[in-house]
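Chemist: The structures considered in this document are given below.
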Structure I
Amino acid sequence: MAFKTSLNYSSNFSSKKRNKSQIKFIIFHYTGMKSEKAAIKRLTDVKSEVSCNYLIKKNGDIITMVPDLYISWHAGKSSWKNYQSLNKNSIGIEITNPGHSNGYKKYSNSQIKSLIELSKTLINKYKINLENILGHSDIAPERKKDPGEKFPWKYLAKKHIGYWHNLNEKFLVKNRKLEINSLQKKIFLKNLIKIGYPIKRFNNLELNSEKYLKMIIKAFQRRFRQDLINGIIDKECLIISQNLAEKLN
């Protein structure tokens, strides 16, 4: 499957070319800026030191900013499973959206259609596992919220882009806000580690670990329980995490 793209190269990339086999992840972002023009300017401005491999505009047009085999600077400090600093192993896709600080919006149908075309091409070309298709908030939960709770992860999973649980929605809602005990909370956290969330590294931080743990829980909810993002582990979260951990192991 091919996709149409225009070129607007960014100078913000690592000059050493990587091998095709090094590309293991696709990371989705939103631009998080008030205007598309400002976002494009920032991603191509040498002073910003940020970039992406692709940008999907509001109308669905795709811009190539950094060719696949060069490392764009989109993930920053990040980790997933045993991977650290995911720039070197990923392709970053930015999607025009003002983000949580500027009136977060639903993604357009044109954007999602283009995202599907682009993602499927990359998945096939680089043999990327569906479990390695992630959001910025998954790999950097202490810093990022994107692509956010309006990003259609469930729909994309049906198109074989990423993954989703296979649980009944009515069953899940019945378990929403139900308290769980300390043992169940430990099981939930173990499930998050199996899924890939960077829980262990927060043990070394000087700041309050509970604060960062809540951020990880919110990242999980933005991805897999998008109706309620409160940072509280309830029975619904536990059930979803168990389902996902079993699917991935």
Structure II
Amino acid sequence: MPGNRAELLAPVSGRTEVWAAGVTYERSRAARMVESENSADIYDRVYAAERPELFFKSVAWRVCGPGAQVSVRADSSIDVPEPELAVVLNYAGDVVGYTICNDMSSRSIEGQNPLYLPQAKIYRGSCAVGPSIRPAWEVPDPYALTIEMTISRGGSVAWGGHSSTSGLRRRIDELAAWLFRENDFPAGVVLATGTSLVPDLPFTLQAGDEIRIKIPEIGELVNPVVHGKAAPETPSK
């Protein structure tokens, strides 16, 4: 109808999947070791290993776009956003663009046992991507990007920080090669490359918070937070 504002959807559709890499920054390694008292050495070994940690994050229809609500699990006590540079890969594994991914995570669930990673990472409202895709040829150096994140609560800043992709331990082409080693992605795939911005414990997201992630060369992704399955279904894609 005239006057209605259009809703900007996440830049993924159809058979496109979202995957993610873990423990690719020193900050991420340290945070995982702190939260996992009984298995801290696992993350230390993953950080130094030849094989990276890669995990499935979301199907296209479940991805939240700009302005859409992201969610924290109702059965989790400590939840954080993870701002990440995400690469868009075509069917052949070539980098064709860049976007932003918010890899929502339950630190309390993953900290109990690393085998709980899917429950900590994959649930309704756990993945936001956007605001758009910047073509790869317009980003001359993906290892020189500033990542900024602000979490607002009740009109003030509850947490804020910034980092750089210069700290990414693994090269993007290396991560892509491992992802495509025994997998096919006929419709392409979005691969989040890991986070270097993790709030210190015991910080946790709350319903009503607003997460603002900015990579100046790519854009800004903003999402409000809800608790549990209160997040509406994402539009069909």
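Chemist: Suppose relative contact order in percent (Cα under 8 Å, 6 or more apart) works out to 20; of I, II, which structure was it derived from?
Modeler: Details: I: 20; II: 31.
So the calculation was done on I.
Chemist: On mean count of other Cβ atoms within 10 Å over residues 141-148, which of the structures labelled I, II is highest?
Modeler: Numbers: I: 22.4; II: 15.0.
Result for mean count of other Cβ atoms within 10 Å over residues 141-148 over I, II: largest is I.
Chemist: Here's another thing I want to ask about it. Of the structures labelled I, II, which one yields 57, 42, 29 when Cα extents along the principal axes in Å is computed from its coordinates?
Modeler: Answer for the origin of the read-out: II.
Chemist: On to the next question. One of I, II was used to calculate helix-only ellipticity at 222 nm (-39500 (n - 2.57) for each DSSP H run of 4 or more, over all residues; to 500), giving -10500; which? Can you show the working numbers first?
Modeler: Values: I: -10500; II: -4500.
Here the read-out was taken from I.
Bear in mind these aren't lab numbers, they're just calculated from the coordinates by the rules spelled out. All figures in this text were calculated on a predicted structure; none of them were measured in a lab. Cβ atoms are built from the backbone, for glycine too; each structure is taken alone.
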